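Below are structures written as structure tokens.
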Structure P
């Protein structure tokens, strides 16, 4: 899966998760989702595969 497809596939899941964490704040959730994918792209070499990619991405978002 190429990077664009990966982002398009996982964005709705990560965004939905962040919506729930922000109490429905769509603007903040969108900002956090974008930052999540920027950080994930920058550190994809550290993804070990111990967890599902969606779990790893949501973890990044949660930590932001």
Structure Q
């Protein structure tokens, strides 16, 4: 029988949108972390860089 586990996820929200980590680092094999981010049009989030690493970005365009 399959078991479903529901866990609370801390969501950070401000005027730009939301960000949260649905999977914790100890649950991942090779990936360091996973973030889900929603941004409102025209905002900047993060504004930083990493000297090493690979990022995978998926964009969903939604018009209101």
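Name the one structure among P, Q that helix-only ellipticity at 222 nm (-39500 (n - 2.57) for each DSSP H run of 4 or more, over all residues; to 500) of 0 was derived from. Comparing all candidates, it corresponds to Q.
In terms of relative contact order in percent (Cα under 8 Å, 6 or more apart), the structure with the greatest value among P, Q is P.
Assign the value 0.95, calculated as Rg/Rh (Cα atoms, Kirkwood Rh), to the correct structure from P, Q.
Details: P: 0.95; Q: 1.01.
Structure of origin is P.
Since every read-out is calculated from the coordinates, none of them should be taken as a lab result. Treat the numbers as computed from the prediction; the structure is a model and nothing was measured.
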